[in-house]
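A short reminder: the numbers here are calculations on the coordinates, not readings from a lab. Source: prediction; values computed, not measured. Cβ atoms are built from the backbone, for glycine too; each structure is taken alone.
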Structure P
Amino acid sequence: MPEAYHKLRTKRAPRPDGCPVDHAFSPFAVKYVADPYSELARRREDSPVFYSEELGYLVVTRMKDVAAVFTNPDVFSSENVQDPVLPICDAAAKVLSAADYDPIAVMSNRARPDHTRIRKYTQAGFSGRRIRALTPYVRERCEALVDGMLEAGAPCEFVSTIGHPLPGETIFRLLGFPREDDPRLQEWTTNRLAFTWGKATEEEQVDIAKKMLAYWRYCVSFVRHRHREPADDFTSELLAGHDANPDDLTYKEVESVVYGLSFAGHEIVSNFLGNSLVCLLSKRENWEALCADPGLIPNALEEVLRFNSPQTSWRRVVARDTEIAGYRVPAGTQVFLSLGSANHDESLYDDSGTFDIRRKNARTHISFGRGIHFCLGNRLAQMEARITMETLVRRVPSLRLVEDQVLDYFPNFTFRGPKELWLSW
């Protein structure tokens with residue numbers, strides 16, 4: 001029987017013998033939240049693999065070691081990636097103990113051979129045809145959202161105006177959800193980050209858990225509706241695969257894929273858009289170069305993913321005794337894979353702390369992972385970011401960051417993007 005989509009309680013394994021211990025490292029620390037790259041650079045040089053006493057995780061910081069973990073899924077299991085990093089309070093756990101809340105692990109947290117079996121269906125949903133079909137919608141919505149921004153006048157808060165709604169609406173259209181449901185869907189799918197990867201208060205945990213339950217029930221109902229009335233959308237494609245071979249893709253797996261995609265395609269892409277503008281507008285010459293030659297945008301976005309990724313870490317759990325960088329690591333050890341550190345590895349990137357829109361090897365970053373769990377939605381995310389930047393450089397070439405604003409980032413285990421981003425023109 002597959003594991004539940006979220007396991008609400010996980011055991012803390014003892015630290016590996018002989019491994020350096022860091023008593024201060026935490027992605028929740030104020031200094032790390034403000035600038036994870038400076039905090040990671042010193043550790044990458046001094047102790048590229050170490051045990052974080054506060055987290056209870058083995059931290060891996062060099063590209064070669066992070067890539068080695070990603071590409072050995074039978075030893076380094078992904079079963080923990082959707083589990084809350086910190087214990088969930090009893091009241092929130094009670095909400096999610098509802099008898100009908102039963103999503104199962106399907107993609108990011110499902111092991112082989114089931115992962116391979118399911119991925120062939122989900123990969124088809126992110127085909128070139130499906131991305132091309134969505135592209136006109138993304139352009140239309142981006143133009144409309146920029147219209148609203150310009151009509152409202154400067155200054156404008158980008159995240160709430162464009163950065164959050166555009167990715168949400170895009171993933172909802174991919175799944176086939178009707179536009180009239182967008183307001184409540186946006187409400188239900190916001191703040192999952194805080195529940196799984198953050199330090200939410202008990203009151204916040206209960207509120208988010210209720211939204212997760214409501215959204216799950218919506219997904220179950222929508223899949224049932226699409227089974228009766230198929231359309232040209234990703235949900236219908238999954239259901240067609242199920243109907244053709246129900247033993248190869250179960251109905252519950254279809255429900256769970258639809259449920260899981262909302263977060264993966266929403267808040268992470270919102271962070272990508274915000275981080276892109278922070279990087280590109282911080283030095284005027286970068287923005288002016290894109291305005292003069294929009295053909296530079298794709299590589300500039302690859303450099304954003306390397307330099308200030310919306311996902312600065314991911315995790316694994318050791319399935320059987322093994323070694324990492326010469327240290328013996330027992331089964332059950334939780335592993336913190338520092339993508340942000342690997343993307344700044346000086347052995348691969350010259351002047352790695354400098355943002356360079358023309359960097360020749362920018363696309364060798366590891367922000368989308370490696371191996372069998374390589375991010376399915378990478379092309380969709382890059383398409384959304386490319387269209388957003390193309391629209392802004394064409395329509396608002398004088399766009400700039402509001403001066404003296406202090407960017408605030410949500411303290412969490414994995415993701416990075418400004419809570420608010422004020423722009424003027």
Structure Q
Amino acid sequence: MASGVQVARREGLSLHGLGVICGLTAGVWLGAAEAPTKLVNVGLSPFAVSLCMVAGVFTARWTFPTLLKGTSYVFADLREKKHLIVWALLAGALWAVANTLTVFAIRDVGLAVAFPMWNANSLIGLLWGRVLFRELKGANSKTIVKVVLGGVAIVAAAVMLGFSTLHDGGTTTKHAVSGILAALGASLMWGTMYVPYRKAYISGMNPLSFVTAFTVGELLTVFALAAALGGGTHAVLAEVARAKGVLFWLFLGGFVWVIGDLFQQFAAKYLGIGRGIPLSNTNQLWGLAWGALVFGELATADRGHKILVIAGSAIMILGAYAISTAVAGAREHSSTNEALLRECQRYGLNYDRTIAAMAGEEFGREGERRRWWDYAIVATATGVFVWLGLHAEVPPLRMDMRWVALLGVLLVVSLVVGGWSLWRRTRFS
């Protein structure tokens with residue numbers, strides 16, 4: 001049987017190329033997902049915003065795996081790798097804490113300042129990938145330089161883009177210190193969250209199965225945070241009920257985030273966290289586009305801040321290019337296979353099946369037949385969004401709808417390109 005890499009190459013696209021497409025597509029969608037959190041500035045508490053977004057995330061995380069693979073496939077994959085369920089729950093809990101911290105950060109220092117700070121998570125992920133999974137071991141010096149400097153360049157560019165929106169007093173408040181600490185805490189949480197990601201995919205788990213368990217951990221953690229720190233679950237739910245008109249937008253933010261995160265998961269699977277996460281963190285460019293073009297965050301920017309935008313964007317593009325061209329060689333692949341073998345020996349997994357699954361070769365796997373409840377899940381999720389949409393109100397924020405339409409078209413184009421590439425090469429495996 002040919003390896004997944006050989007299959008992909010025969011079809012004209014290496015798995016490295018597929019991972020790059022997934023990482024860049026993730027950046028487009030993750031950048032758009034943060035825009036709805038600006039609603040925290042219209043009176044909702046951070047816990048209410050986080051809870052609403054996670055509810056949207058929960059809805060989407062069950063919908064997409066069901067739609068693409070079916071629940072029979074997902075649960076068969078989870079049963080086969082039961083030891084990874086606890087890791088998925090842990091990753092969900094880390095995400096929930098980080099997401100709540102980002103809402104505090106946005107409230108206290110603004111999206112433009114907080115965004116680049118928590119995007120330093122890619123450097124934390126790079127460190128964990130090297131220490132725990134021996135990523136880049138065996139790589140030549142040129143490849144190492146591309147990955148490390150590319151990751152650093154993306155983070156540096158993110159900082160530049162963040163500062164580009166700090167003018168005329170910026171958006172900082174008297175709580176700036178707490179906002180910065182919240183953003184840095186989110187960076188640490190998210191950077192560590194990638195450890196369960198890589199552990200799951202090096203064991204052959206499908207990202208769609210992983211996120212199904214992941215979402216349970218994040219939803220339970222958000223409820224726990226609301227109960228402990230937000231005045232109790234009843235108080236938060238009452239606040240949510242009073243904000244019925246904006247729930248659609250927060251649910252939509254969670255839904256958009258899930259699409260980006262799924263592509264990020266596939267990027268982490270095919271590139272590793274050292275390469276995949278920095279590429280997905282190009283979301284700073286897209287976050288800036290939404291902030292500047294839709295919400296007018298650069299409307300009064302002077303020449304110096306505009307230079308920061310141009311320079312930061314150029315550096316980020318160069319960093320992404322460097323990582324995109326840092327293709328793993330034979331020695332690095334051998335090191336990855338050694339890490340995979342250790343996982344198989346530790347948990348009693350079949351090595352041949354695991355290495356095939358890690359390479360995306362699951363075309364012949366059984367159990368993808370849709371059941372009646374699969375259609376019910378999708379219909380229920382659709383019904384939730386329709387109901388919320390019927391009660392939605394235009395947020396009391398100034399927005400340029402022409403740019404909303406254009407950026408929306410770019411979202412759809414990136415989804416088509418990324419989704420088609422994944423389906424054609426791996427059938428979403």
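For the read-out FRET efficiency 1/(1 + (r/R0)^6) of positions 55 and 183 (r between Cβ atoms, R0 = 41 Å, to 0.05), a value of 0.65 was computed from one structure; give its label from P, Q.
P
From P, Q, which structure was relative contact order in percent (Cα under 8 Å, 6 or more apart) = 26 calculated on?
Checking each candidate, the match is P.
Figure out for me which of the structures P, Q the number 17.5 belongs to, where mean count of other Cβ atoms within 10 Å over residues 119-126 was derived from the coordinates.
Going label by label, the one that fits is P.
Out of P, Q, which one gives 58, 56, 40 for Cα extents along the principal axes in Å as computed from the coordinates?
Matching structure: P.
To which of P, Q does the computed value -14500 (helix-only ellipticity at 222 nm (-39500 (n - 2.57) for each DSSP H run of 4 or more, over all residues; to 500)) belong?
Matching structure: P.
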